Structures are given as structure tokens and as C-alpha cells.
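Before anything else, here is the set of structures, which you'll find just below.
Bear in mind these aren't lab numbers, they're just calculated from the coordinates by the rules spelled out. The shown structure was predicted, so the numbers you read here are calculated from the model rather than taken from an experiment. Cβ atoms are built from the backbone, for glycine too; each structure is taken alone.
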Structure I
Amino acid sequence: MNTPTPNPTCVQVYGIPNCDTVKKARTWLTEHDITFEFHDFKKQGVPPAAVDHWLQTLGWETVLNRKGTTWRKLDAALQAKVQDAASAKTVMLAHASVIKRPVVEWPNDKGATAVSVGFNADNWARDRL
């Protein structure tokens with residue numbers, strides 16, 4: 001899949017458009033006049049370099065959604081193979097829906113990017129406004 005290069009000065013939101021949590025996050029950003037770009041896993045795929053950054057920043061246990069339907073539908077042998085960041089990344093690239101959503105990259109004025117997973121309006125208001 002052809003993945004566009006994200007704008008490094010804009011908030012990047014990764015996920016699936018019909019996910020309720022992603023919808024809430026996108027609505028919150030719009031209501032707070034925060035410009036963002038949305039990366040649709042279903043249409044654009046999962047960017048491996050971004051996954052590396054998320055795993056390095058947050059850890060694979062935080063990014064991997066073991067409570068979701070997609071994880072539960074995976075073969076038990078495949079689930080058992082997920083023991084570290086490398087094996088988690090392999091599963092995430094093959095099954096995008098096992099990634100907790102949304103993943104949000106928050107650029108700062110120093111060129112660094114903070115990463116968050118999930119949506120919590122109170123936390124976002126405290127940390128991002």
C-alpha cells in the first residue's frame with residue numbers, strides 16, 4: 001500500500017474510521033480546533049516505522065489490544081508467540097485491528113513527538129490544551 005508521509009508539524013491520528021473511540025477522538029480534536037491528519041489502517045495500511053516508534057515509546061504491551069475481538073479470534077498458537085516487541089509488531093502489521101486505537105502522535109515545538117494510545121477527554125484536555 002502507498003502510505004503518504006505524515007506532516008511532522010501536525011497531530012497524526014491512526015486508527016479505523018468506524019471505531020467509536022477513534023470517532024470520539026477525532027470529534028474532540030475538531031471541537032478544540034486542533035489540526036490533525038487521519039491515517040486509516042484499513043485503506044493505508046499500518047506503517048512499520050510508526051509501529052517501531054510506538055513500541056519504543058510506549059512498549060508493546062500498551063499498544064497491543066489483547067481485549068479486542070480481533071485478538072480473541074486469532075489462533076491460540078499465534079497469540080502464544082507474542083512474547084516481545086518484535087513478535088507483537090509482526091502480528092500488528094498482519095492484523096491492524098489488534099492495535100489499540102487511536103494511536104496519536106503529538107508533535108511539539110522542539111521537533112519531538114509524544115505518543116498516546118486510546119482516548120480520554122480529561123487527560124487530553126489536561127495534557128494537550
Structure II
Amino acid sequence: MAHYEAPKQSKASQLIDVLVLVALTVGALFVPLILNMAGAAKTVASPEENPTWESLGQNAVQAAQYEKLGFTPETAHDLILARFDYSFTFGALLVMIAVIVLYYWLMLRFSEVEYREVIAEKFGK
């Protein structure tokens with residue numbers, strides 16, 4: 001029985017693989033932020049005309065920390081009262097499910113093809 005030898009990959013190919021993986025990772029992390037799909041809350045609950053630290057629900061210690069950061073009640077208003085929007089559409093949910101199912105199907109299909117190639121190479125047809 002012949003010993004299996006994996007195909008060799010050049011240093012340039014390895015470098016390209018690493019660069020592509022880094023680019024995909026950075027893209028996966030930052031593209032949603034750039035497209036305003038994630039990151040910060042979009043809606044402010046109950047906007048106030050003349051906010052104070054008390055009306056924003058902040059105690060003296062919290063107010064002092066905001067002031068150390070350069071915030072006033074007016075500038076901190078949106079930051080404190082902003083709430084995340086967890087709404088979604090069923091269409092987007094169905095698309096996401098379809099993408100995940102397609103991804104797993106592709107991975108299983110590619111794995112099966114590679115598995116059959118290794119078996120055929122090792123044991124013959």
C-alpha cells in the first residue's frame with residue numbers, strides 16, 4: 001500500500017492564503033460597521049428638550065465621569081438614551097437561513113469530493 005503524500009504548497013501560495021484569510025476576517029468585522037448594519041443604536045427613547053443628569057437617570061458619580069470625558073447633559077443625551085433596535089424581517093431571516101444551509105451543503109459536497117479523491121489515490125478505484 002502506497003504512503004499518501006500531500007501536495008506541496010509554495011511559500012508564495014501560503015502567503016497569498018494568509019493575506020486572503022486576513023482580508024476576509026477584517027472584512028467580516030468591519031463591513032457591517034461601514035454599511036451601518038451594526039455597531040451603534042439608532043433610536044433614542046423619549047428625547048428631552050433640556051436634559052439634566054437627573055432626568056437622564058445618572059447619579060453624581062456617573063455625571064462626574066461623563067464630565068471628565070467632556071460630556072454635558074445635552075451632548076450625552078443621545079448616548080445615554082439610545083436603544084438598540086432588535087427588529088428584523090422574516091425575509092431577511094429566510095435569506096440568512098438559506099445562506100447557512102447553502103454554505104453547509106457546499107462544505108459537505110467539497111469534503112465528499114476531496115475524500116473520494118484521497119480514497120481513490122490511496123486504494124485505487
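Quick check on the output: 0.20 is FRET efficiency 1/(1 + (r/R0)^6) of positions 11 and 83 (r between Cβ atoms, R0 = 41 Å, to 0.05), derived from one of I, II. Which one produced it? All intermediate terms of the calculation are to be shown ahead of the outcome.
Numbers: I: 0.80; II: 0.20.
Among I, II, the structure yielding 0.20 for FRET efficiency 1/(1 + (r/R0)^6) of positions 11 and 83 (r between Cβ atoms, R0 = 41 Å, to 0.05) is II.
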Study note, to complete from the structure: helix-only ellipticity at 222 nm (-39500 (n - 2.57) for each DSSP H run of 4 or more, over all residues; to 500), calculated, reads -12000; among I, II the input was structure I
**Study point:** Origin of the value 15.0, where mean projected area of the Cα convex hull in nm² was derived from one of I, II
**Key:** II
Practice item. Taking 0.20 as the value of FRET efficiency 1/(1 + (r/R0)^6) of positions 51 and 91 (r between Cβ atoms, R0 = 30 Å, to 0.05) derived from one of the structures shown (I, II), identify that structure. Key: II
Practice item. For structures I, II, calculate distance in nm of label points 7 Å out along Cα→Cβ at positions 19 and 99 and state which one comes out highest. Key: II
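A value of 0.35 was derived for FRET efficiency 1/(1 + (r/R0)^6) of positions 27 and 67 (r between Cβ atoms, R0 = 35 Å, to 0.05); which structure in I, II was it taken from? Let's see the in-between values first.
Numbers: I: 0.90; II: 0.35.
The value was obtained from structure II.
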